[in-house]
Structure formats: C-alpha cells, structure tokens
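There are structures below to look over.
A short reminder: the numbers here are calculations on the coordinates, not readings from a lab. If you're wondering where the values come from, they're calculated on a predicted model, not measured in any experiment.
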Structure I
Amino acid sequence: MKSVLLLCSSTDGQTRKICDRLRAILQDAGAAVTLTMIEDAGPVSPAAYEMAVIGARIRYGKTDARVIAYAGRHAAALNAMPSAFFSVNIVARKPAKSRPDTNPYVQAFLRRVAWRPRLLEVFAGKLDYPRYGALDRMIIRFIMWLTDGPTAADTVVEYTDWQCVEAFGRKLCAAAAQ
C-alpha cells in the first residue's frame, strides 16, 4: 500500500468527518495516511507521497480558495500520481446534482485548476442551523429558501450518504494498491 496525503478543507466539520472515515478505510487496508487540514498545508508537498486525496467544502457557493491555490501550485505533482478530489456541498442533496459530472461545484473547480484527478466524487453535506452563527444561519437559510431546502431555524439534517463514502473509500484503496 502507498503513502497517502489526505488534504481536508472543512468549516463546520462535515468534510473533516468524511476525511476521518476515508482515512480509517485507507489505514485498515494498509495505507500510511497523513491527514492535513488545508490551513496547515502550506509546507506540505504532495510529491512526498505516493497518492493524494483532497476533500473540499463549499461555503456560499465557493470552493475554499486555499484548495484552489494548493491544487494550482502542485498540479504537476498531483497529475503525476494517483489522485482524487471530492467536494462536500448541500446542493448534492438533489439527485440531479449528486454526481461529479452534474455537480456545479465540482465542474467549477475543475475549470479553475490544471490538476486532473483520476477519481472524482461529491457528497452532500450537513445542514445544522443551531450550530451556525446568526449571519451564517441567515445567509444559509436564504440560500436554502432559494433552492427549496429546509429553512426552519432548528433544522439539523445530515445529507451525507455514508454508503457512498464507503464505496469511494474502497475505490481509493484500489488506487492505492496499484
């Protein structure tokens, strides 16, 4: 098994939770996994690993700019190895936007970077109004109202399909074993 860099961008913790699960799956298969948060990734080069996986949250319709910058700086190294990218966003709760080829955030990310991950995935995130600050709650409720989502201020819904996370983990293991 390979050494794997698992890079994570998470604001409210759901992407981190998914990364933790993927790390466990990879480690159970024998991979040596280094999980690094994007805010700590400045000095971390993917070239020091045999495989790289980047998980990115979406906030207010945008991929974390640090993920885009990292992928831009390291595109050559990422393209030279087995690599994967996944996005975590609430819009993926809708079946028509739950695949990498139909998810607008995955497609926007790919248009912005020269990196071409061998594996792509998208997971629906978690909606947790009570956890958000007042401004975030207001903005996210407005976005959900626009997209026919739940808007009650006490709503907590985990949209993440953990079976899909497990399946993606198995694909990562297969890539790491090659």
Structure II
Amino acid sequence: MDEAGRGPLAGPVVACAVLLRDARFTVRVDDSKRLTPRARQRAFREILAKAEVGLGIRHPEVIDTLNIFHATLAAMREAVLRLPRPPDCLLIDGPWDLPQVKLRTMPVVHGDRRSLSVACASIVAKVVRDHLMTWYDRRHPGYGFARHKGYPTAAHLAHLAAHGPTPIHRRSFAPVARLLVHG
C-alpha cells in the first residue's frame, strides 16, 4: 500500500492497495518518484494486468476537515476495503500502522524502493492522481495543475496569488490559508 498527494496545496490524496497475481514484469517497477511519467504509464498498464487493485480517494474538503494524516489513513482504509479479497499482510509505505483495518500490517520505511508490491501501489496511486489533476486543469484553467499537479511550485504559488484558490485547493494548508485571511 502507498499513497500519492500528501504534500500538494490542491487536489485529493489517493491511496492504493495492490495484490500481485504475477510478479514478473517486462517494464521497470520502482518508486513512482524515480520513474519518468512515460515509464510510470507503461508500468501502470502492466500492473493493472497483473494485480488486483483497490483505490481510496479523499478530496480537499475531507483533508481540511480531518487533516492530511487522518485523510490519508481514511483513503488507505478505503483502498484495502476495495480489494476483492483481504491480503494476508498489509505492507504500508512509511513509518505508520493502519489501526482501522483488522489485518496484520507492517510499516516499511521506503517501502516503494524495498517492496515490489508497494512500488506497484506507489505507481498506481501517482498515475491516478496525476490523471485527476490533468482533469482538474481543464476545469480550472490558468493554474497549471497538469504541470505541477497541485504541488507548491513557484508557478503554482504565483497563480494562486493572482487568481485566489479554486474549490480543489486545501484551505487548511498554510499558503492557501494565508491568502484567505490576507486576500
């Protein structure tokens, strides 16, 4: 299990749980951050052909209500529940546990580099989130979501200052909150 989108100022957090049926890949599978967008897309297609996948998504209003940590845990729980069958053990990228599920869990720091199944979850979560941000880019032109995916780049911060937040911005995150207070 892994997630994508904890750090951005806009868009959802996406969690993915993967049960591999076949661990033999013809493409490189690694931490999603270590792959190019094109390589991630190729790996994504092969992962979907060789794995059962559960996704969990929490949108900005939930992130603002729960905080990013608890919204991420809720998305992870949803991803596990969306698997067609429960796993024997849940490997989670990062240092935390998932107490909301009644499964044996194992936190794995840098799991997306140390476990093939966690790397697969990393790729699927990142590709799904990137596709969502490209869709949001068409709904909210002028913010560059297709390029920066909601992360706090200089370009994103400039667009945010010039145009104000969109409905997909996380109002509880400091750069957005400051704009709302100081306008």
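For the read-out Cα Rg over 2.2 N^0.38 Å, for residues 58-105 alone, a value of 1.19 was computed from one structure; give its label from I, II.
Details: I: 1.30; II: 1.19.
It must be structure II, since only it matches.
For the read-out Rg/Rh (Cα atoms, Kirkwood Rh), for residues 122-169 alone, a value of 1.07 was computed from one structure; give its label from I, II. Don't skip to the answer; put the middle values down first.
Values: I: 1.07; II: 0.98.
Traced to structure I.
Kindly point out which one of I, II the value -14000 was derived from, the read-out being helix-only ellipticity at 222 nm (-39500 (n - 2.57) for each DSSP H run of 4 or more, over all residues; to 500).
Working: I: -11500; II: -14000.
Going label by label, the one that fits is II.
Upon calculation of relative contact order in percent (Cα under 8 Å, 6 or more apart) from the atomic coordinates, which of the structures I, II produces 23? Display every interim value, and only then the final one.
Values: I: 23; II: 30.
The read-out was computed on structure I.
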